[in-house]
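Throughout, read-outs are computed from the coordinates displayed, never taken from laboratory work. The model shown is predicted, which means the values in this text are computed figures rather than measured ones. Cβ atoms are built from the backbone, for glycine too; each structure is taken alone.
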Structure 1
Amino acid sequence: MAAIPKRTGHILNSLRKLMNSKQYVPETIHAYIVPSGDAHQSEYIAPRYKRREFMSGFTGSAGTAIVTENEALLWTDGRYFLQAENQHDENWTLMKDGNPDVLKKEEWLSQKLPDGATVGVDPHLLSLDEWRRISKALKNSGKNLIRVDQNLVDLVWCDLGQPEVPSSNLLALPLSSSGRSWEDKVNDVRERLKKKNAYGFVVASLDEVAWLFNLRGGDIVYNPVFMSYAIVTLDNISLFIDESRLTNTIKDHLKLTNENGMLKIFPYNGLQEELRKLGQLEKKIWVQLILVFYFFILQVI
């Protein structure tokens, strides 16, 4: 028996209203891009951040949704053509990415939207390369790509049962398992920074944060990671995480109970403010290319 596609008409209507709301967007947007990834560009995604799946009903791991005033389109690759056809309802058009007669996302936006149109996207979810590619194509066709910092899908989803922010228990690895203390790893990072005449490094990948601090979690199924960021500079170490997750055991592991401890804890959503401060120092900062958001905050794009 074939699966019944998710009904998405009411979801799309709610999103389209937000696309015209001055409360949430700097200007009316004619198209909104919904990528598959989370704010860390993780290969596997926690349920709370499966926004494209919520919008379209398509549960495959790869794909991008674009919603305009009158259309909703889903791009995915050949692995998922059949699945996507069975899972989306009549509100959606499947764009079979890779087929010679199918426009790429930036091509469709450039050719199908009216002159002067504005396209919005959450910059937390787009890589620098993707931003540049889409922005260039739109600019060349008389259109514009803008950042919409408050995710519009979340605003729709929050009243429709969006899963909670993941908050699994954390585990501190003993030295016998990690092989090296997290302090030694931080010192190695600092030595590399010095060799490159850099001041700081922003760590965004969840597995890299877990490795650096010898911690493990379970925020994503089958992945021992936890929602967090880190910044290592020549002077400070910052971990961005929900502080309520830090048990006494974890605090001892991170030396947070030591008055002379080298690590500072900030809220998970506090990265933006600290990035702004880094950007004002006018020093060289290493940033992973996975997200364009950092480059905006550091004012280098």
Structure 2
Amino acid sequence: MTRIASCFKENSEGTEPKRWTAPPRANHRRAVHHLFDNWPRVVHLIHSTKHLALFLDFDGTLVTLRRRPRDVKPLDLRLRKVLGCLAARKRITVTVISGRPLAELKKLVPVPGVRLLGLHGWEGRTVPPLKEEHLLVRQAKRLLNHRLRGTPRIWVEDKGLGLAVHYREASPSAVRRARRIVAEVVGNVGPRIHIMKGLKVWELLPRQIEGKGAAACSLLTELPAETLPIFLGDDATDESAFQVLSHGLTIHVGDGHRTKAHFLLRNPEEVGIFLLKLEAEIV
């Protein structure tokens, strides 16, 4: 797990940037406060920060979740416009970081100036090739396709350097069987591949792909020391970012239960409203 301290970039005096005080919460199982109920505080934070780094998940955050990833359409004109306006401001860096392959993400978010990172932040950065791990993922795919055959409403998505086993529409018995098979397949291909749990999905990925939190921390090292990270996501795969960016502004898109985020927005429609409000505050 990436350490929280790794997200801080030292300033010229060799000290960490100031942290902001998050709203008090007993633990991550307690429902969090709605972002708009705390908007004056957020505005003060935005105005008192030299630079902002806005990180956005895609599915479930910018767009509504669909039964199949292929059913999702590219961002509508309204969202493309506001993201483009934000990305054009010098005070803010905008990144969409998704579990989707980068090639798909480029078609879905055609916005100049917005940085795109696929496969939970691995694709779109300067990273080493994972040739051996890719072969192991191919082996895992063959095993999964063979062993999951006949398991109703369980399907495998090929992401190139990773696999996603979806079980959103499966029965409890089918999920139990698939969970056992996935664990056995990962055990067979070896320790270089690990399982990342998402919303009704298990992802099989090379261990070098640590997740969105590690990717966001890496990007922050390229930005000014006084950068405030703002991260929005809806999935369990976004929780690593909420944890390591606890010094920033973290926002769960959904009901806000069982999350480490500071605030919540209920759905992608409210995310769109937030982006418009944010644009109005960035000068």
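So FRET efficiency 1/(1 + (r/R0)^6) of positions 82 and 106 (r between Cβ atoms, R0 = 30 Å, to 0.05), computed for just one structure, reads 0.95; which one of 1, 2 is that? This value belongs to structure 2.
Taking volume of the Cα convex hull per residue in Å³, for residues 122-249 alone as the measure, the highest value among 1, 2 is held by 1. Given that relative contact order in percent (Cα under 8 Å, 6 or more apart), derived from a single structure, equals 16, which label among 1, 2 identifies that structure? Only one of 1, 2 returns 16 for relative contact order in percent (Cα under 8 Å, 6 or more apart), namely 1.
With P(r) over Cα pairs in 10 Å bins from 0, in percent coming out at 6, 28, 35, 21, 8, 1, 0, pick the structure among 1, 2 it was computed from. Label of the originating structure: 2.
Largest in FRET efficiency 1/(1 + (r/R0)^6) of positions 50 and 138 (r between Cβ atoms, R0 = 25 Å, to 0.05) among the labelled structures 1, 2 is structure 1. Each of structures 1, 2 was scored by mean count of other Cβ atoms within 10 Å over residues 98-105; the highest score is held by 2.
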